[in-house]
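Rule-based calculations on the coordinates, nothing more; no lab input. Predicted model, so just to flag it, every value in this text is computed and none were measured. Cβ atoms are built from the backbone, for glycine too; each structure is taken alone.
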Structure P
Amino acid sequence: MGQLFIAGIVPGVLTALVYAISIVWRAKRNPALAPMLEEEHRIMLRDRVRGILDLWQILLLGGVVIGGLYGGLFTATEAGAVGALGAVILGVATGPLRSLDKLRMALRESAGITTTLFFIIVAALFFSRFLGLTRIPFEITSFMTSWDVPSWMVLGLILVIWFLMGMVVVPAAAFALTLPIVFPIVVELGYEPIWFCIIAMKMCEIAGVTPPVGLNAFALAGAAGKEVKISEVFAGVWPFVACDLIILALLLAFPVISLWLPQSMM
């Protein structure tokens with residue numbers, strides 16, 4: 001588990017870098033995407049440094065959660081609960097949630113977003129159950145892996161199936177249906193298990209924003225409120241999906257991106 005977390009650091013940094021390059025490039029081509037306010041021209045370097053230092057709460061919370069995971073103090077599910085509790089404590093201690101009305105409002109918004117996601121997840125799980133009963137994913141995977149073709153073609157077909165399934169099924173359910181069959185075959189073909197897990201997580205990221213069942217997109221639309229429609233969110237994610245596909249191609253072409261850090265720490 002620790003090596004898998006470490007293996008995701010470099011791909012995560014690479015993802016953030018490609019996102020930043022994409023945002024800057026698109027903003028320069030179309031300044032209306034990121035209009036510059038007059039106040040922003042007067043921000044001094046010391047103000048920018050002070051703004052970075054104000055992120056100590058995020059660094060502290062992230063350090064507790066990640067440190068607890070690496071230290072074996074709690075599982076991934078428990079880490080989520082610890083992170084949520086820590087966010088509430090920091091919000092109350094530092095002021096933003098000290099007011100009872102603001103705390104009640106934050107809890108109400110969180111409950112609304114969670115309820116929306118639960119409805120989507122339950123509906124998607126029903127559909128996933130239907131796929132499981134019909135054995136469609138199993139038959140497709142078995143048929144695909146029975147071909148006498150090069151290993152890279154089998155891997156490519158697996159990724160295509162995951163991409164299509166991720167558009168209509170919750171990513172966790174799609175992996176639960178296919179990984180027990182696909183993972184041993186991929187390892188048997190000679191691919192590194194940690195590298196393949198990073199590829200699977202990148203596919204999970206893509207599935208989280210692609211319509212019609214993009215849970216992350218629905219969560220963002222719910223958090224933004226009624227003024228932002230889900231169709232606008234889905235329309236805006238495609239440049240980032242393109243960035244993820246570029247990163248996926250780099251990870252496929254150069255496995256060392258994912259394997260260098262965990263191998264150097266062994």
Structure Q
Amino acid sequence: MAEYFQWRFTASWCAHIFKAMFKQHHKELREPFEKFLGKDAVIFDVGAHSGQLSKLFSKIAPDGTIYCVEPGTYARTILRVALWWNKCRNCLVLPFALDNTSRLTTLSLPEKRPNVFGFGLTHLSNDFSDHDGRYKLVRDVCATFTLDEVVTTLGIERLDFIKADIEGFELNMLQGAQQTIDSLSPVIYLEINDDYLIRAGTSKEKVWEFMTDRNYIPYFLDDKSHEFVDLDASTPRGGDILWAHHTKEGLVQ
């Protein structure tokens with residue numbers, strides 16, 4: 001049985017805090033996202049991590065609301081400070097995971113060296129074989145809910161955008177959001193990593209099937225033009241894929 005996570009004040013934590021407070025990653029996404037996200041957009045940042053995209057969303061939608069979903073205890077200590085320092089007053093941290101069911105479970109948090117955590121690799125699966133024994137496994141207790149439950153409980157009537165980077169559990173999140181997706185048709189930005197999906201018991205083909213069955217069109221960001229370009233929906237692929245319901249096709253292009 002792996003030991004449970006206990007937070008400690010360390011040099012590594014200080015370095016993570018510094019980066020989260022003072023650096024802004026993913027700047028290349030701001031202009032493409034601004035083209036279809038209004039200043040009052042309602043956004044779910046699922047797997048908010050240290051808040052790099054949450055901070056970006058906060059700037060894009062200063063009059064909107066960003067729900068920052070982060071179940072990891074270590075990540076949240078960094079996320080909350082980063083959002084406070086950057087005056088992201090429109091961000092709300094949700095301290096749980098989004099899944100296809102509600103339950104109490106544990107996250108798998110890799111400890112690369114004593115008190116040095118690879119918190120960007122945290123996931124819900126207990127299968128840690130993909131790291132080939134390189135990292136010690138630390139457990140972090142968390143609750144999971146479905147997005148449908150969260151939307152109903154918080155009384156959310158509008159949802160413009162979902163970003164999900166949750167180490168292979170993207171399909172689980174989508175399955176727990178079916179009512180929300182069908183009724184509100186948010187644009188969805190997914191990390192699709194087949195190795196992580198397989199570890200979670202699914203595959204990129206199943207993610208594509210779920211999305212295309214709901215009349216969503218896939219796009220990827222062209223590095224040269226910084227424009228979203230539509231993909232062949234019949235050919236599943238990995239990477240960061242943006243999905244727009246066919247009724248919102250004009251917003252993306």
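Of the structures labelled P, Q, one was used to calculate FRET efficiency 1/(1 + (r/R0)^6) of positions 6 and 182 (r between Cβ atoms, R0 = 30 Å, to 0.05), giving 0.10. Name it. Of the options listed, only Q reproduces it. When helix-only ellipticity at 222 nm (-39500 (n - 2.57) for each DSSP H run of 4 or more, over all residues; to 500) is computed across structures P, Q, the figure -26000 traces back to P. Of the structures labelled P, Q, one was used to calculate Cα extents along the principal axes in Å, giving 50, 41, 39. Name it. So the calculation was done on Q. Assuming 17 is relative contact order in percent (Cα under 8 Å, 6 or more apart) as calculated from a single structure, say which of P, Q it is. Considering all the candidates, the number was obtained from Q.
Tell me which structure, out of P, Q, gives 7.9 once mean projected area of the Cα convex hull in nm², for residues 94-157 alone is calculated. Going label by label, the one that fits is P.
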